[in-house]
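K.L.:
Structures follow.
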Structure I
Amino acid sequence: MKKLAALVAGLVAAAGGVYVVAAPAATADDCGGTYTIVVGGTGDNDSNAPYWSGNISQRVGYPAQPIGINARQGVNELNRLIRDHRNACPGQHVKAVGFSLGAAVVHTWVTENWQTFDNVNAVLIADPKRAAGPENAGVAGHPAVAPVIGAPLAGADNFFGNVPVLTLCTDDIICNLDARSGVPGYIWGAHGNYNFNVDAYSDDARGQWFNGVFIP
């Protein structure tokens, strides 16, 4: 796993520090249906990469580089946007969807806020903080990677309280260190083999899709 640690360390070095990124402007609150908020992966600073599709209500802006302090900014901004919207639309369901680094941001938000926030669910696509089972944990749980990236990005767990959470991981070393595709798979596109249409995931989805098999 030295190559994996070096890969992540290289990504962190490429980040070149901490950036301040303004959130995309929010539209006037629409309290009908589901409020779907998305958090993009590394490099997707405004969560507006072309892979996203479907009915997206809000995109989270944050410095999307794989280092703990930047992930913390993402968690804080996600929390601000969700709670501001809940104040405006107290009865509307919130669905938070994150990909890769963005999944770690959503993961952390759920862990920190499940006791004080209801009527919400989360979808974690290629979560680097994914807990082991089946197979190995995500890359953030690797002992050589965690000290490099720092909290709250470091570590792997499934501390979601009573919030419905759906996790997706398909032959992807970011969310499964034992993925058969390995580092070459990450480089050549295995990390993007997911459905990014947010409407594909229901408001009460929970469990795991792991290598194409659903595990309740």
Structure II
Amino acid sequence: MMESIVAKGTPVREFKKQIIEEAKVQGIDCVLELDKMRLRDKIGVYPGTVYLDHQVIDAGKKMYVEPLKGLEKKHKAQRQVYVIRWRPSQCSVDPIEEIILDNYNGDPKDVIGKLSELSGVSVEYISYTEGKQFPVEISCLDIDNELIWYRIAGGYSLRLYDGRVIYYKDKRETKKELTDKERSEIQEAETARLEKIKECKSKHGL
């Protein structure tokens, strides 16, 4: 965490340059590159709206600095959404990824098309959940049963904003039958992970 003073009316791109220099001075262990980072609203522990380079900083807000693996892909009128692939046959999830939606109007076909491109799974075999806040507090043992799953034929309108999370899966996958030992090991790991999330939220008064 770092604090930075910014003048009212400063463009986002200029503030990014300032953050990079201040992070170096403060010895923060994070490599930041001007074209491979984004600023976004910090709502408690939740990531919110992404600020684009041409916009002006709201000096009264708290923000996240998010390092990116590649160049920023989000532009005006687009939505940035995190996606997590659930693999029932392994009782595990893939690392979190993101998709960028163009001129999104709530039509799930736009989302499913992006998920198909990302995963290689044909659109007719993709099931997806509604958008959740990041991070999602749910155990791998409960994903299949506690989340509501939709298909493209369902016509469910998907309300999404920057920073929301969608789980998706290949509906052809069968659920793995866990042994008692496997279930116990997963339960232990998931309990520890969820506890870290709760501790983080508690520090922010949530």
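Every number here is computed from the coordinates shown, using simple stated rules; none is lab data. Here the structure is a predicted model, which is why all the values come from computation and not from measurement. Cβ atoms are built from the backbone, for glycine too; each structure is taken alone.
K.L.:
Could you figure out which one of I, II the value 16.0, 49 for Rg and Dmax of the Cα atoms in Å was computed from?
P.N.:
Details: I: 16.0, 49; II: 19.1, 59.
Only one of I, II returns 16.0, 49 for Rg and Dmax of the Cα atoms in Å, namely I.
K.L.:
If distance in nm of label points 7 Å out along Cα→Cβ at positions 39 and 183 is computed to be 2.7, which of I, II is the source? Before the final figure, lay out the partial values.
P.N.:
Values: I: 2.7; II: 5.0.
This value belongs to structure I.
K.L.:
One of I, II was used to compute distance in nm of label points 7 Å out along Cα→Cβ at positions 55 and 71, and the answer was 3.2. Which one was it? Present the calculation step by step, with values, prior to reporting the outcome.
P.N.:
Numbers: I: 3.2; II: 2.1.
The correct label is I.
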